[in-house]
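None of the figures in this text is laboratory data; all of them are computed from the coordinates on show. Since we're looking at a predicted model, the values are computed, not measured. Cβ atoms are built from the backbone, for glycine too; each structure is taken alone.
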Structure 1
């Protein structure tokens, strides 16, 4: 177990597929703009794309893409050999819309790296977890540190999170799609593991890029599809960033 906080100890991964890789340059651009420090990012995909990625991004092929039901098999194969004890991950169309809150990110890393009872499973960095049953652990300036209830749904949500690699591997079952994994309440509920998040303020403000292969109209807006944020109050990309992304065709109207 680590006894101090080192940025390099946190693996950073973005997950993609051959169908949805077109928007990866947009994700990479926004990650580099809004992440608190320059970080090495590993892209887990399949066919190596004919697109230019920033120098700090490394594409790792998981082999031939066999279909979504083999997602868990591919995750098991890769993360069983992964050197990172804890890692951050997100899908390529879950865009970061604003500067990441470094204090909350460091808190999440501290909780992950320095957990004493080995119950740490996940720290959700977005507003996903507070919508469901939880308890407040501690009050900070402007936000709460919360713990998800053992009976809450979506305890295995794949939204922006820091994961324990070993606990992640322990939950995966062969033949699962990402949606199967997220909805596997029989495995996730009442498992005694800890899922942390914040309430009132979040490390990452995100936008959703696509739904069923079609670009969401307000992909650049945190309000898009989010019931928790009143209209006009969420984060949004600048017109300059939106125009840059569209000009470079990093967000085609249809993925497939």
Structure 2
């Protein structure tokens, strides 16, 4: 049994929320079928499907694409996860080397916990192999190699080892999002969340009195995305970690989840949030 996780990174420093990472997990055996459905849903969208390209001219096409993505999520063919940090959890006092390694640490935590991989092979009929496709990998060969060593060490993590879940170094691959429609789907959903959580839907251009047409179009696409999430999980709160009402296994069984990651030893600083205590 083999799974693929497509990983993407968005805004690292936002006004209220930062460090946005997203991932889509699927069975490798279903990859071609999923790609065909998403490519068919792409419609009139030219080139790469990206959140930043949404405008009033292609808004309806992006909404149709979102519908196809959430049809796959609702069916369980894709499991999608979004992780981010909240700026009120201040890490500015962390030593420089820890800040420099944030990329490694967050991806490690994301893959270790967000998908509940330790529950993906409950019958333990052989080993569950996981391939990781990264859109935004470290910028040097040395850093990328170190990163692969770091991520592949998850295979020796006791819970993964007992569950027979393997992430081999050779199965961690840098890819170009232009060539992977599933990764583009992650980009759209991930982009919509950082857009809304950082209040970019309220932005008014300098010298103007009203929001721009592109901002309005993105806001409407975000609202449609939120509606599709709430069809799966009513009253879904995008700014908090999704509850695990049935225990830790929900991290695997849920088709869509958010994780507001709070670094250890971070210090609460409410002045960095949307609301401050009076």
Structure 3
């Protein structure tokens, strides 16, 4: 790592967390000070800051520190994303090869939808994707698809608290206008969106469900609107839906027979 990008204070925080293990699940302030070779007041500031964020917990009786619930939550998120990426990758590759457009895997996260895998179109004119990018809730396709299938309470929280950004003249930023769009997505089982995130892009997204029927992410596909005809779009929608349904099946999701019949009629 280049020195100019290294923050010593962050390094000490990581070193503090690294002192905990299966063999040493709890440590006193003195233990941490000895292990880190740092003065107790400095270690106390680090530990207190981590405790305030939920990354450490301190037993009120023994005064010993242990790893906090926030680290467990982050670890579960990483595990779920890695599992989903592993399961979804073959279908993502197949979708990219069949359509020759940019495809991505977007996952649910408390901070907003995040792109965790992307395969870019090999064509010279294409829509670019980037792993790690936060996708908007109100523009494009994947964010809206995920928002549509969130539990009602979570969806309304997003609609009530997020300040939606306008990306193009066609971007919907009014929650009251976005709600019927989300209803249409749930009725159709997918979404097609054009020119509301990029001035020359059209996208398709379909939801990914786990064994409990909960939304865990979405498959997205995007290409230049100037290249994609109505006939092309119908084929792209079918390809994205098929790929997403296969991933959901592998995650243990079982579609209701009526829903299967409806999809077959499309």
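Among the shown structures 1, 2, 3, from which was the value 27 of percent of Cα pairs over 29 Å apart calculated? That value comes from structure 1. Which structure, out of 1, 2, 3, was distance in nm of label points 7 Å out along Cα→Cβ at positions 55 and 151 calculated from, if the result is 3.4? Here the read-out was taken from 2. Highest-scoring entry among 1, 2, 3, by relative contact order in percent (Cα under 8 Å, 6 or more apart), is 2.
Could you figure out which one of 1, 2, 3 the value -6000 for helix-only ellipticity at 222 nm (-39500 (n - 2.57) for each DSSP H run of 4 or more, over all residues; to 500) was computed from? The read-out was computed on structure 1.
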